[in-house]
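What follows is a set of structures to go through.
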Structure P
Amino acid sequence: MSYFAATPSQPHQSMITADQLKEIQERVEALNHYLDIPRKQMEYEEEQLRTQAPDFWEDAKRAEEQMKKVKSLEKWIKGYAEVRTLADELTTAFDFYKEELVTEEEVDEIYARNINAIENLELKNMLRQEEDPMDAVLKINSGAGGTEAQDWAQMLMRMYMRWAEQNGYKCVVSNLLEADDAGIKSCTLEIMGEYAYGYLKGENGVHRLVRVSPYNAQGKRMTSFASVFVTPLVDDSIEVNIEQARISWDTFRSSGAGGQNVNKVESGVRLRYQYKDPYTGEEEEILIENTETRDQPKNKENALRLLRSMLYDKELQHRMAEQAKVEAGKKKIEWGSQIRSYVFDDRRVKDHRTGYQTSDVGGVMDGKIDAFIKAYLMEFGGDN
């Protein structure tokens, strides 16, 4: 079992116990060990020294990579320093309470902050894979079910956009295919910010909606599906082999909101890539559309970036499949399986992999999905 264990939010009680204080101190010590803070501190000082070389900024790209490395180490060190300081504060408050210098409420409040800070750092420690810190590409496709399924796909799009906004991530709609009546047939979102992919990778799969449909005259309860596919948005530091001879391009006129230029300029691009799996020899066509800007060259650049991400993801999935063979005894997540049900009438959203559920349907549809993300990473984060 992983050392990482969630502590449920505590109901109000007369006072935290000595055991609860001890558990906080033990978890802080465990983090010091798992994060290897002394090594990170030494590494940080070494990497920081490199930035002071006189010719450091001559190679801007390399300098940027170096600064990213320094900032990443600094975040781990500061994150650990915060939980250590909070744990010391709690110990002091616990002793002061005995002398009636602080109230129960004040001790409880410091305890709650401790739990929150520790869980956040423990959670981030689950994201150890090379691709976890990357930006994410999130694609939503409506399933069978016509207007109802298309409306559901649009609701999911809004949910992820709200989640991104609440977490300080930048979100760009790089492609949107609107449906004729209501909703969308598909969309591609680029969600940019540290660990966006790591947090969202567990959203991969089929999302099921059960509700009384506003599009059904008989007021029947209907079931709709939409699939969510998440890949890391690869930057230039990752090597991906694209064979130019396998690429072909089409251009088309963008549709949707956009004023007078719409339908007059062929700014939309469609990239077709004849992909050959290096492991199985199987061939398939990868199709990517981009209508992000009015500038065709820019859209081509964006489409190529999305292709690189998809090819990188295929390599990732191959690695995961190989790992799954080696660890056949471990519980694994099937990509593309039904992962979550949203039952509006019963006020219930349930994740079928972790068993986590909530009755706050409105909150979930408004982007409050952190508890689902956390439950998934706690259970499977160390395995994939």
Structure Q
Amino acid sequence: MPLNAMPDDHPKFPPHGRTGLLLVNLGTPDGTDKKNMRKYLKQFLSDTRVIEVPKALWWVILNGIILNVRPKRSGAAYDRIWLQDDPDGSPLRKITRLQAEHVAKRFEQDGLMVDYAMRYGEPSIPNQLDKLTAAGCTQIVLMPLYPQYAASTTATVNDELCKWMLKRRWQPAIRTVPPWHDNPTYIKALADTVKAAVKKHGRPDKLVVSFHGIPKRYFVSGDPYHCHCMKTARLLREALGWDDESFHATFQSRFGPEPWLMPYTDESVVKMAEDGHKHVMVLAPGFVADCLETLDELGNELEEEFHEHGGETLTYIPCLNDSAAGMQVIEELAAANLAGWVDLTPRPVDVKTDATEIKLRKAG
């Protein structure tokens, strides 16, 4: 047999030599009904990175209580923000898809494929990695869309990547994008969205910078998340030139009875209303795309609490989403982490900063 000949049973490999970029966000259910919510919550809350409780005990709590009670309540919350006549349904899925499409269009060239995935729900990380490798990607950059690192977000995305890699005989070369909590372009984009909101709605009595919380125990165990959040907040305050009296960093979305990172967003905003502050602005820098925790928890529930305790105006500032400023951040990170595999040039700095606004269907 000639040296360059292949045996008859030799596998047919896909084309190779391309580079893939996969943007990954947290996840979303496929629908707001009980079945879809239960499926999503089971996958999400079964992740030991998210819930660090002994497995046997948590199995009983999750399957015996939470999955029988929470799907209906969570489904009602998702229903308030669901894009009813949109094939994406979920605002998070829609925005993440648009972000990937914008990057693909901006860096359109032979040899580069850009796609997106969800850690929980669809499209899944394994399926999207299979898709990229089947299309010939032998080197892939994975970008977890979390500016601040946490084991329950960035690490669990990387875990899913590693699980997929364990099953591959022919593994692609992999890079993962590190957190960018102090990236100057990111900080400037956040500051510019606040300035645009102040120009439109007037300067508030208080600006609340709300990050998703984690149990305090995770931080004590060595998770750098709190430090990353506090540095983002400090750099943003300095970029705005605001004092500590009008600028407040808080944590939202606590779950369960144990202490989480404080101060809590809801309690802080209620106290502001009770102290006579009539206008509060809220920004969520840890989210690169609007989702349940921003659109409903901050845009609906927090606003209601603020009004109930004497406040008048709560202005929620949308996430960077697929705005020009938001895309500049993602493009810059993509270009830096693809360098050497694919050399790209991010867009010029002179961009508009008004973030995408998702219209909410208010309950009632």
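Coordinate-derived values only; no laboratory data. Everything numeric here is computed off the predicted structure, so don't read it as measured data. Cβ atoms are built from the backbone, for glycine too; each structure is taken alone.
At a glance:
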{"read-out": "Label whose coordinates, when semi-axes √(5λ) of the Cα gyration tensor in Å is calculated, return 37, 25, 19 (choices P, Q)", "value": "Q"}
{"read-out": "For distance in nm of label points 7 Å out along Cα→Cβ at positions 129 and 313 computed as 4.8, the structure of P, Q it came from", "value": "Q"}
{"read-out": "Answer label among P, Q for the case where relative contact order in percent (Cα under 8 Å, 6 or more apart), calculated from the coordinates, equals 20", "value": "Q"}
{"read-out": "Given 8.2 for mean projected area of the Cα convex hull in nm², for residues 57-144 alone, calculated: source structure among P, Q", "value": "Q"}
{"read-out": "Per mean count of other Cβ atoms within 10 Å over residues 169-176, the highest-valued of structures P, Q", "value": "P"}
{"read-out": "Structures P, Q, by Cα Rg over 2.2 N^0.38 Å, for residues 97-152 alone: label with the highest value", "value": "P"}
{"read-out": "Structure (P, Q) behind the derived value 19.5, 63 of Rg and Dmax of the Cα atoms in Å, for residues 81-288 alone", "value": "Q"}
{"read-out": "Which entry (P, Q) yields the derived value -15000 for helix-only ellipticity at 222 nm (-39500 (n - 2.57) for each DSSP H run of 4 or more, over all residues; to 500)", "value": "P"}
